[in-house]
Structure 1
């Protein structure tokens, strides 16, 4: 049985995690406090961070009865092809903060689970090494002030065989992450922005009391004024599926579809950017209705298990991106921990599909929902 402390489930000593939230306590026990805060925290008062979970919990799914479903397939179509789950590993920076094997361990776990892995521009392992590890790898692109470096990153990702490109558009500047500022958070020497030329991440290592060195670094290298013209330039240069991550307003989703993107990712960046932003799932139906069949729609932010994946599908998403729980699992057990988390997610989704009378994720998109229970 799991013990509960302050309302948060924690596994007893030696017990295997029973849900993805159980990995959080395991990770917190092994991580330095400032690294835990870097992963766990949001921006500002962390209103958007809390809203993601609260909004997902308010989505009730109406199961269908007498559907004759004994077994369910979890396979789904995502940008770039079929996947074993309607899930991709969200792009997350500096994974060697969590475990020495970092991105290579989490990418290998994703490959074993049959789901895409999105490698970040701010990966602590070069994109070429991550792609060579096998599996389906997407490249997440942050728009940098140096356009030549953006073009070089794109060429490197495509040359390495990345199956899709995810451009993140909600970080003109880094959100005010107060935990990091209070901790004076800086990257340790062994963790670098491995995709950037040498010296381009020096600022991220310079700890200053009351200041986030990561925020200082991104402010120096990220381009704050990305435009629709930049997206058009990227679309023209990208022969693989192109996803735009960070969309919340349905009007922007329509413009992205007009620009020819293959998918939009409805995301408030896990509550780490604009703290006044809505919960991602709360605007998901509007975005789905606005774009219709013109492009796929994925949900990011707050997903914590198979039931959340079912909720997203029932609201019209093609799939989800999964973030923090996989970092917890990586910290707790490296590749084996991440594989265990993804296996648990698959089992949860399979049960949720059967309980809702759905033979597969495509059928779940026909379920009805109620907001508020």
Structure 2
């Protein structure tokens, strides 16, 4: 008990690189962990309006910050122990390589996607292997949504039997406006199926408990952003797709993505079917349904899931791993980040070339 109390009271100093919308969300979420010894001490961002907004937010939590325009200056200050990387996707690779190469070890939570290309993801993975003093977790936080977490528990508990099919539907609003409109182009995001859907490919792999072997996809840019122009260029990000992923244990996953479907009751609907039963999760309703073939339709259970820690559970688990380094590892590691990006890349290639793409081709 004394050891646990000591771990709780140790101050862990955080820095946030990139304090746009996501960075400020991390700032808010970390404020809930103050009694766990968390303190945000620095931020870095080249965009002055983002810095101003983050400073005002930090002041509301009585957190004095050291403010930097660049991530290298923040690293060299050596004021923080943990770094959150929530900058635009195309900056992740360079920032992560700089963090890993820095003489002072900094543990890292990097927003998804890990990087925008498989090659860059691999470089980060290889560099991190040479730094056993650093822990890196990838922000595939959909695992922590209460209904999804409950469904994962049901599936991993064997209640539906060996998994055969995973179907994920995301019907939602278009991409939000970001700083300098960076998220309107594949070159910056990695493509919609990397940028947005790495979450779902991660969940498919988790539910299937297997490795992906090939991908087939069909998608297009049919509705959103077609009348937008930035520096003379029209956005090229797709806004809808179907993706099929085949796994090496014979199971299959399917993604149904539509980003002009604001008239939906749920943004995400997840169905996992095994030999013996079926589980479903609905977000944001927070509902899980579970039934077996034996009990039939009348035996389907409906469970309302609630977890007040939802906004900071990802951070809480990573903090636990940091404080127990040597016996704990990040729940979502660099290989999870790499494979989720690789599936998205394979899907983008499949759309461009109209064929199945093997994972060996992209890995």
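Which one of 1, 2 has mean count of other Cβ atoms within 10 Å over residues 147-154, as calculated from the coordinates, equal to 20.9? Don't jump to the answer; show the numbers that get you there.
Working: 1: 15.2; 2: 20.9.
So the calculation was done on 2.
Supply the structure label, taken from 1, 2, corresponding to log10 I(q)/I(0) by the Debye sum over Cα atoms at q = 0.06, 0.07, 0.11, 0.14 Å⁻¹ with the calculated value -0.20, -0.28, -0.72, -1.23.
Numbers: 1: -0.20, -0.28, -0.72, -1.23; 2: -0.23, -0.31, -0.79, -1.27.
Traced to structure 1.
Computing mean count of other Cβ atoms within 10 Å over residues 27-34 across structures 1, 2 gives 18.6 for structure 2.
When mean count of other Cβ atoms within 10 Å over residues 115-122 is calculated for each of the structures 1, 2, which structure yields the highest value? Please list the in-between numbers first.
On the way: 1: 26.0; 2: 21.1.
Across 1, 2, mean count of other Cβ atoms within 10 Å over residues 115-122 peaks for 1.
Each of 1, 2 could give relative contact order in percent (Cα under 8 Å, 6 or more apart), but the derived value 19 comes from 2. Among the shown structures 1, 2, from which was the value 24.0 of mean count of other Cβ atoms within 10 Å over residues 187-194 calculated? This value belongs to structure 2.
One of 1, 2 was used to compute mean count of other Cβ atoms within 10 Å over residues 163-170, and the result was 20.2. Which label is that?
Working: 1: 23.8; 2: 20.2.
Attributed to the structure labelled 2.
If you rank structures 1, 2 by distance in nm of label points 7 Å out along Cα→Cβ at positions 83 and 267, which sits at the top with the largest value? Before the final figure, lay out each step's value.
Details: 1: 1.1; 2: 2.8.
Structure 2 gives the largest value of distance in nm of label points 7 Å out along Cα→Cβ at positions 83 and 267 among 1, 2.
State the single structure among 1, 2 that was used to calculate helix-only ellipticity at 222 nm (-39500 (n - 2.57) for each DSSP H run of 4 or more, over all residues; to 500), giving -12000. Only structure 1 yields this read-out.
Quick note: the coordinates plus some simple rules give every number you see, no bench work behind them. Remember, predicted model here, so these are calculated numbers, not experimental data. Cβ atoms are built from the backbone, for glycine too; each structure is taken alone.
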